[in-house]
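Structures incoming, each one as structure tokens.
Any read-out appearing in this document is the output of simple, stated calculations on the displayed coordinates, not a laboratory observation. Note that the coordinates shown come from a computational prediction; the quantities given were computed from them, not determined experimentally. Cβ atoms are built from the backbone, for glycine too; each structure is taken alone.
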Structure 1
Amino acid sequence: MTANIFNFTISATDGAARRGTVSTAHGDIRTPAFMPVGTAATVKGMTPEAVRETGADILLGNTYHLMLRPGAERVGRLGGLHKFMNWERPILTDSGGFQVMSLNELRKIDENGVTFKSHIDGQRFELTPERSMEIQNHLDATITMAFDECTPYPADHETAATSMRRSMRWAKRSSEAFEARQGYGLFGIVQGSTYEDLRLESVNALTDIGFDGYAIGGLAVGEGQEAMFSTLEVTTPAMLADKPRYLMGVGKPDDLVGAVMRGVDMFDCVLPTRSGRNAQAFTRFGTVNMRNARHADDDRPLDELCECPACRNYSRAYLHHLFKAKEILGATLLTWHNLQYYQDIMRGMRAAIEEGSLASYALDFFAAQENGDIPPL
């Protein structure tokens with residue numbers, strides 16, 4: 001088999017969890033995988049080299065933001081997103097649907113697509129399934145996402161059904177407009193809010209069209225973890241077993257563990273980077289606020305088992321000082337730590353699935369989280 005054919009292989013399973021590899025034109029993605037978010041062609045506060053050091057195989061970019069600035073055609077002329085941002089490994093681009101839907105008064109939706117005003121300068125744009133495919137092609141996305149409507153939550157059954165069925169029609173148009181290339185893939189997006197019948201209808205519609213992978217959209221939008229997990233328990237068993245499954249916009253560390261145990265392979269979320277910029281650190285012992293005065297005289301590392309620069313080289317007292325002094329280095333170090341921690345979780349789950357010990361891994365993970373942070377000095 002040619003090395004850069006887009007392909008998904010599963011090497012081990014443990015319950016519903018899968019250990020696999022997505023092979024692409026830009027390298028392999030080890031799953032379960034977490035994708036750091038590089039919305040505007042950068043992971044905020046990090047160099048691409050630093051992101052790679054954490055263990056990330058793939059980044060996420062965004063169609064909506066990049067079409068507005070610097071412009072998809074410009075990125076294409078400059079050699080594509082990989083060259084533009086100095087990340088030669090896989091990149092997945094969100095279709096822009098979620099961002100456009102969140103504009104509320106700035107957008108109008110119809111069967112053709114969405115017209116909207118830029119949040120930057122008010123300029124009018126139209127985004128359709130065909131235009132979304134064109135933009136993602138200019139960006140040279142390794143994995144392109146079908147254009148969809150992100151159903152708001154809460155939504156009654158009729159609203160959710162209308163939204164989902166429009167997304168399925170857009171998915172077919174996205175598939176027809178996608179320019180197939182060796183080593184590149186197109187993912188469809190399952191919608192249907194928290195309604196079991198609509199999720200299954202969406203899965204069947206996307207399967208009939210045929211995609212290289214399947215995402216689960218419209219979750220982590222306010223429904224709560226219990227409802228999200230219940231929806232996954234209905235949805236993932238109905239999805240093709242030989243294709244990667246991607247849960248969009250998720251999530252907290254315990255969300256990742258719970259979703260992998262329910263058959264999800266790929267994730268993205270702004271939480272580790274956004275939290276890092278706001279003095280919130282994710283650790284084996286839960287979330288730690290580095291602005292708290294308890295850290296001011298603490299010469300211990302944030303997490304003694306973590307190999308990131310923040311934990312290897314600096315104390316809690318120094319990290320606390322950086323945030324109190326509003327120094328940029330604090331945001332960089334804590335972002336690095338959070339991304340490292342998320343990749344450590346992925347590494348841990350991959351190893352546990354291979355060993356058939358994911359249940360034990362999860363028990364230890366949740367127990368450590370419940371114990372809380374180490375006692376103050």
Structure 2
Amino acid sequence: MKTFGYAAHSPDSPLVPYSFERRDLRENDVAMEVLYCGVCHSDLHMVQNDWDWTIYPIVPGHEIIGRVIATGSGVTRYKTGDAVAVGCMVDSCMECDQCKKGEEQLCREGMTGTYSAYDRITHEVTYGGYSKHLVVREEFVLRVPDGLDLSKAAPLLCAGITTYSPLRTWNVGPGSRVGVIGMGGLGHMAVKLAAGLGADVTVISRTKNKEADALAVGADRLLVSTDATAMEKAQSAFDLIIDTVPVKHDLNPYMPLLDIDGTLVIVGQVGPVSTLSTVPMILGRRRITASPIGGIRETQELLDFCAKKNILPECEMIRIDEINKAYERLKRSDVHYRFVIDMSSLTGPGENIGQNVCQN
């Protein structure tokens with residue numbers, strides 16, 4: 001299946017048009033035309049090989065909204081024309097204890113990433129959603145609920161589930177007191193989702209600059225972390241803190257903000273954190289943990305929840321040929337709050353290839 005997209009060929013090269021092949025449909029595969037693809041901060045990290053596991057050339061994109069154009073002979077959940085979604089993973093062993101309980105992201109053999117990973121059967125490199133078409137195992141395709149705006153839903157597949165999963169794991173609901181560190185792509189989704197679950201929500205930020213935005217997306221207040229007096233008054237104020245900051249930073253100022261048995265969950269930084277003092281942890285039985293994305297069942301729950309509550313990310317739509325400028329802006333945190341690529345802007349050779357896929 002010939003297709004095309006945008007790829008980076010080295011850590012220092014820009015993304016450029018790239019033609020490649022998708023695998024032929026297996027009996028349990030769904031083929032889709034990509035309609036929209038979110039731009040995640042991890043896309044930038046992967047393109048730059050910041051985590052030392054990028055496989056080049058890399059076609060990024062794991063926040064994908066599409067429409068089914070073909071199905072394998074054994075597919076029962078989807079049909080041609082269905083609106084569907086794909087997130088950060090496209091396969092797992094499906095046999096281990098974690099997969100069987102719906103935690104495919106924690107597969108004992110390692111889940112297969114949507115891009116820059118190896119197919120479990122053919123060992124071909126996976127390519128993501130900055131492309132015209134995608135072929136994915138049926139079990140890892142999600143249904144887009146009626147009423148959910150296709151043009152804005154893509155970031156739910158990473159930013160949304162990354163923040164929803166810890167909120168559900170720690171049983172956030174009415175009466176919960178939730179703090180959100182950072183007010184970017186992840187942070188604004190954490191605020192919207194925590195508020196949607198009925199929690200009292202506080203954005204924790206270094207300045208008051210985003211106070212109006214925080215209140216507009218559902219926060220009850222903003223706490224300035226550089227204000228020593230305000231931080232002192234906020235001690236023991238939270239049951240759960242979601243830390244969305246994507247770079248190394250000092251966690252020590254936030255620990256006293258947790259109540260007894262409170263939890264700080266890291267969802268932003270992948271890599272080193274600052275040296276920690278255990279004093280507030282010991283004295284308050286407080287804990288620090290981290291969380292990846294959720295499983296397929298939980299991600300579908302998120303999509304259904306967002307459709308019911310009309311929760312959508314704040315998006316700026318771009319064309320695919322603007323992706324390199326978007327990355328530069330992402331480095332400067334100059335986005336409000338998530339870029340989404342309108343994939344109808346991707347044109348190139350083989351525009352009619354979807355018609356050549358054998359349909360069920």
Structure 3
Amino acid sequence: MASKKAQFDAEKTLEKIESQFEMVQVLNEKGEVVNKDLMPDLSDEQLEELMRRMVYTRILDQRSISLNRQGRLGFYAPTAGQEASQIASHFALEKDDYILPGYRDVPQIIWHGLPLYKAFLFSRGHFIGNQFPDGVHATSPQIIIGAQYVQTAGVALGMKKRNKKTVAVTYTGDGGTSQGDFYEGINFAGAYGAPAIFIVQNNQYAISTPREVQTAAKTLAQKAVSVGIPGVLVDGMDPLAVYAVVNEARERAVNGGGPTLIETLCYRYGPHTMAGDDPTRYRTSDTDNEWEKKDPLVRFRNFLVEKGIWNEEKENKVIEQAKEEIKEAIKKADETPKQKVTDLISNMFEELPNNLQEQYEIYKEKESK
């Protein structure tokens with residue numbers, strides 16, 4: 001029996017959708033402008049400040065890895081390679097915007113106002129590291145993969161109901177897009193037109209699982225189509241492209257255009273975390289070398305040097321400033337009183353239940369000796 005001819009071509013429809021998601025890029029790997037029409041309207045001073053923050057963040061990452069190996073920090077997820085994705089996206093935000101970070105996104109909330117010593121205390125699991133100063137509009141970094149996406153949808157809806165001209169911004173990795181919370185968050189925000197920006201930092205690996213193994217989607221940005229919101233794929237190693245895309249998404253959101261899903265195509269040069277991950281077991285040196293050629297700092301440095309607004313002297317000054325401030329911050333973290341068991345118990349409830357009250361008294365007596 002002859003097979004019945006299909007009345008539609010589902011594969012062709014998918015291919016047509018996927019072909020629409022071309023990567024947005026302003027600077028190529030050499031730091032040359034390849035798309036003048038997308039060049040963001042940033043002054044020389046703003047460009048220099050963006051570079052300063054990226055250099056500072058790279059040094060912070062290097063020193064944090066060292067401090068972790070010395071046993072002076074706890075949990076730490078390296079950020080080298082993702083500075084354009086993280087710092088340029090934050091550079092497009094306003095102070096009153098709300099950030100709901102993942103565990104790798106500590107740099108963004110530091111630049112949003114979190115004191116550096118508190119970031120170190122967060123890494124140590126100290127409760128003071130989760131006590132943010134007034135005016136720092138951010139939550140503590142989320143450890144549960146993708147959970148911040150649902151929370152962001154709620155925060156953004158609250159902003160809309162209060163008629164605020166602000167956005168809620170969140171981040172996750174490529175692995176986060178395989179979580180149920182990811183879909184629930186972007187669907188909820190889309191259904192209610194909430195002013196949210198959902199950023200997926202596609203650094204190629206969910207710990208050791210390659211992106212192509214966890215999903216059949218050719219891009220992660222195209223997942224926006226399933227919930228009817230705009231999706232953008234951007235070169236996550238290009239700070240100007242990242243800034244331009246996030247800035248546009250923010251403008252659309254605060255003017256009633258709803259949420260946007262942004263995939264930043266990037267790479268983490270270090271391990272997933274410092275808790276025993278060994279990237280040499282699942283990545284080749286050839287892959288590492290290929291992505292090192294796309295280093296966001298090298299690319300942006302070349303662009304700024306060519307414009308005559310950056311040089312080795314300025315960069316060295318930033319490096320020394322970063323080292324000194326990190327030294328002072330870790331010292332302040334060291335001087336913070338050690339966390340006690342009674343602190344943990346008393347922070348859990350406003351009024352302790354009987355069983356915890358008994359434990360509190362027991363530990364209070366032990367700690368007084």
Next item on the list: For distance in nm of label points 7 Å out along Cα→Cβ at positions 63 and 327, find whichever of 1, 2, 3 sits highest and give me its label.
Entry: 1
Item checked: Test item: mean count of other Cβ atoms within 10 Å over residues 279-286 calculated as 19.6, pick one of 1, 2, 3 -> 1
Margin query: Ranked on FRET efficiency 1/(1 + (r/R0)^6) of positions 311 and 343 (r between Cβ atoms, R0 = 25 Å, to 0.05), which label among 1, 2, 3 comes first with the largest value?
Written below: 1
